[in-house]
Structure 1
Amino acid sequence: MVKARAPHPEQLLGWMDSLADTARLRLLRLLERQELGVAELCDVLQMPQSTVSRHLKVLSDQRWVRSRKEGTNHLYRTILDELDPAARKLWLLAREQTEGWPALRQDELRLERRLSDRRDDSQAFFAGAAGEWDRLRSELYGSGIDAVALLALLPSDYVVADLGCGTGAISAKLATVVKQVIAVDNSQAMLKAAKRRIGETLNVDLRRGELDALPIDDAACDAATLILALTYVPDPPAALREAARVLKPGGKLVAIDLLPHDKDDFRRQMGQQWLGLEPRELEQTLMSCGFASAMVKPLPPEPQAKGPALFVAMAVR
């Protein structure tokens, strides 16, 4: 067995120096849990932007955090498995020793409030849009996206999870070709509309729940769909991990959502969290969330579609 090479002394001292600050330890605890922007970090930490940006630069220079651009913002996150093994050991020790700090509990409470605000934005949109959602979705994205998902789901004995089911359009179509559909959404207004659409269909089980905490047992489903849902989720990787959890080994996930765009007004109008998802990053995220294989492909825009372009992602558990 080859022993891992010890870090250079200057590298080790750099890591130790970057951890020798309370604010940076608090930042790492937050960013290990959730991808956040500078404004959100300022709010949670109760620090000015100049201070947060200065600490983020130190952490970025020492490769504790990575960032990606989302519109005009930069989002930051720490991924434990991507750290240098020696740095990972240092961080695990620091995390253990900081457990129970009152400041961290305060940060956690403020973070929960920020994430709740994100969910409320989406909920407010859906509460008002439920009656017009089918027309709005067709106008913005076209009418063919449903068929793309259905083509990937064939066997008639399947149990399929329709995650972020909205008004039940996908669930109603799936119900005609598979054994059972478990349809999940966090909007009561959407589920009410879905109930009206589905009527007395016996093989559709409507459930209210969050996509990052699905009310479905482990390995209960043969396949799952996420149609125009991930951009509404505060933490898409958490939703993808949940999708992987409820799938049987070999189960298939089909997701359709927005490619990256710069229409922030559109994002706010639609109550979405993200300006689309980058295909290469999504493939890597799917693999890290428990899927054995993943492929993401752009979809040709439909002539009448007015919204941003879409992709289809296919992954196998």
Structure 2
Amino acid sequence: MNYTLAQLKVFVKVNELGSVTKAAEALFMTQPAVSIQLKNFQDQFEIPLFEVISRRIYITAFGKEVADSAKEILLQAEILKHKAKGVQGDLIGTLTIAVVSTGKYVMPFFLGEFLKQHPKVNLKMDVTNKAQVISNLEKNEVDFALVSILPSKMEVDCIPILKNNLFLVGRGEEDYGKMTNKKLSKLPLILRENGSGTRQTMEKFLKTADIVLERQMELTSNEAVKQAVKAGIGFSIMPLIGLKHELESNEIQVIPLKGLPISTEWQLIAPKGKRHGPVANAFKLFLEVEKENTIQQHFTWINKFSS
């Protein structure tokens, strides 16, 4: 076989979009050019990769297997390209990321090794509230944003990063007995500010469980909530991600409650179809290759509190 990377890119995109016309638009090619590349690629296989029925293209079962392999080949080719750039030290520029406040416990771990590999890359990371994060994204002021709940009025491309499980937590070294919804409704519960992803997730749980709070407080940062729980001011439903030290030292404890944990997911997002520069593209590739290693290295501690 003598296929080219260009042929692989065309076939992967046609498989992904199910249309030669759409693939041509996505690849900034003419439709005839895509058709020629597709034909040349097919000519190298005795088994059909696709069928054309009533002017529509359908990828065969074998074609889908080939597309999966082609995607992996393209990924490895990109890895080689960026490894070469890393050795040459010619990846230069700034990576800009907006991060919701709780995400400050997540994002640095996925950035550390990337910045080591590319010492000429600068980082600009804005840790702020969700509304400002989405505003930065809408104004195209950042390459990516890290959120746990996707924006409802904006189409985005997503890169899943890490599971985000929220538990009921209270002060350590206390025996709260068996927790029930009725008992929880009478406790002082600490909420994040309106618009916070954690707040939205918590309120959705309370509504589903038909829990009406008799006492509640509002604080504007995850750190403030953590300190209030440690001090015994109240309880909260929050991600474990920023509580490692407090959980291990028993300053804060997880309180089992039916219906918890609530599972969301940290996702790195960008406007749909955004064309990234070399630095942002290199970071996307880095995440594809290294994400699982980062999770294993830095976040498996959560499992012992989640069981």
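None of the figures in this text is laboratory data; all of them are computed from the coordinates on show. Nothing here was measured: the structure is a model prediction, and the numbers come from that model. Cβ atoms are built from the backbone, for glycine too; each structure is taken alone.
When mean count of other Cβ atoms within 10 Å over residues 221-228 is worked out for each of 1, 2, structure 1 gives the greatest result. Once distance in nm of label points 7 Å out along Cα→Cβ at positions 77 and 237 is computed for every structure in 1, 2, the highest value turns out to be that of 2.
Here distance in nm of label points 7 Å out along Cα→Cβ at positions 101 and 229 was derived from just one of the structures 1, 2, and that gives 3.6; the source is 1. Once relative contact order in percent (Cα under 8 Å, 6 or more apart) is computed for every structure in 1, 2, the highest value turns out to be that of 2. Among candidates 1, 2, the computation of Rg and Dmax of the Cα atoms in Å that gave 21.2, 69 used structure 1. Quick one: distance in nm of label points 7 Å out along Cα→Cβ at positions 261 and 293 came out at 2.5 when computed from one of 1, 2, so which one is it? The read-out comes from structure 2.
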